[in-house]
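Bear in mind these aren't lab numbers, they're just calculated from the coordinates by the rules spelled out. Not measured: the values here are computed from a predicted model. Cβ atoms are built from the backbone, for glycine too; each structure is taken alone.
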Structure P
Amino acid sequence: MEPWTHVLALCAAVFGLCHGEAPGETLSSLDASFCHGGLEVIYPELDIRDCLVVPKRVREKISTVWKAPAVYFSAASEKKLYILVMVDPDAKSRANPEFAYWQHWLVADIQGTSLRKGQIKGTTHADYRPPTPPSKSGFHRYQFMLLEQPADAHVTLTEAEKSHRGKWDVDAFLKRVGLGAPVATLQYLTQNYTD
């Protein structure tokens, strides 16, 4: 083996340990390209600034222990309001997204000043639900989208949207409320911690 291959192997091992990913648990270029805008999602032992695969060592905590993360957006305008959406487009699995989009969190009327401090203070339309992908369903994407909320926007959920979190038509919601493209997006991938 050439000397440089030892260095590459060491770098790969260190990189894997730093990110907690096992071989084969890396992002595709499509998954990695989802993230933009500088959104930061902070759990007690996991600070997410870029798209990533959740390290195996914290998968149980993110699903069963940790509460809603802090969400930080340094580019937030102090005079604007924002809407935060968190969804799973892979319910019940990425190969069979029968229940996509699964609504995990929806908060409106978030002031830019709060986002600059990493706080989500606003009107909660759907309480935070942690990622709980079913066993043997593979990796699920958990996507955060931050959108500017127009001053005249009337943010509500239909009765159907309130009664069941699955099969949420995110596009219909965005159009109904009059929202444009997200100003920032972030996602992480995780699977059931027993897998």
Structure Q
Amino acid sequence: MAEKKLNLIAAACTSSGKMGIGINGNLPWRLRQEMAYFERLTKTPQLEGMKNAVIMGRKTWFSIPEKFRPLKDRINVVLSNTLTECPSGADHLCSSVSEAVKLLSSPPHSQTVDMLWIIGGSAVYKAGIESPCCHRIYLTRVLKEIECDTFFPEFDLEKFKLIVDPAVSQDIQEEKGIQYKFEIYENSS
């Protein structure tokens, strides 16, 4: 059984010299076009007739406003070592990234699930980066210093090379006075 490749998607700002992704269990910004980019990538499978899966930690799941849970048109997988049953609305509960990848790479999911997307939080991103299945990191760089208490993990720029995807704008975007740019890093190992 070939395991499916993992993609990570996050938006991060500069915060105390680190890559800030959250504060008090929420996003530190509301950027409509950046959220549309997240939705387009995580929702749109490359193979027709299939669905993508989003993999997230328990805290990320519960930080999504209830009216938006589960994330529509995607298989929602929640990771937790403390929950004993799958949260209402989620499709699966797994204890680790590797367990989620194995589940989604095995029948019957292997025939219906296309791309796997890790969408947070910090520990899940770290496990994704360290996974042998990690393929790409889609990182929106928010070009502003914003206070955060949750951070995207550092990753090896020798291993993950910045690439250009013609379908993704290289231009600096701006919303609500906040500039940001889309970056894609591909695992070269």
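A few comments on the model shown:
- If distance in nm of label points 7 Å out along Cα→Cβ at positions 159 and 175 is computed and equals 2.3, the structure in P, Q: P
- At a computed 24 (relative contact order in percent (Cα under 8 Å, 6 or more apart)), which of P, Q: P
- Among P, Q, structure where semi-axes √(5λ) of the Cα gyration tensor in Å as derived comes to 31, 20, 14: P
- Identity of the structure behind 3.0 (criterion: distance in nm of label points 7 Å out along Cα→Cβ at positions 55 and 127, calculated), options P, Q: P
- Taking distance in nm of label points 7 Å out along Cα→Cβ at positions 103 and 135 as the criterion, the top structure among P, Q is P, with the largest value.
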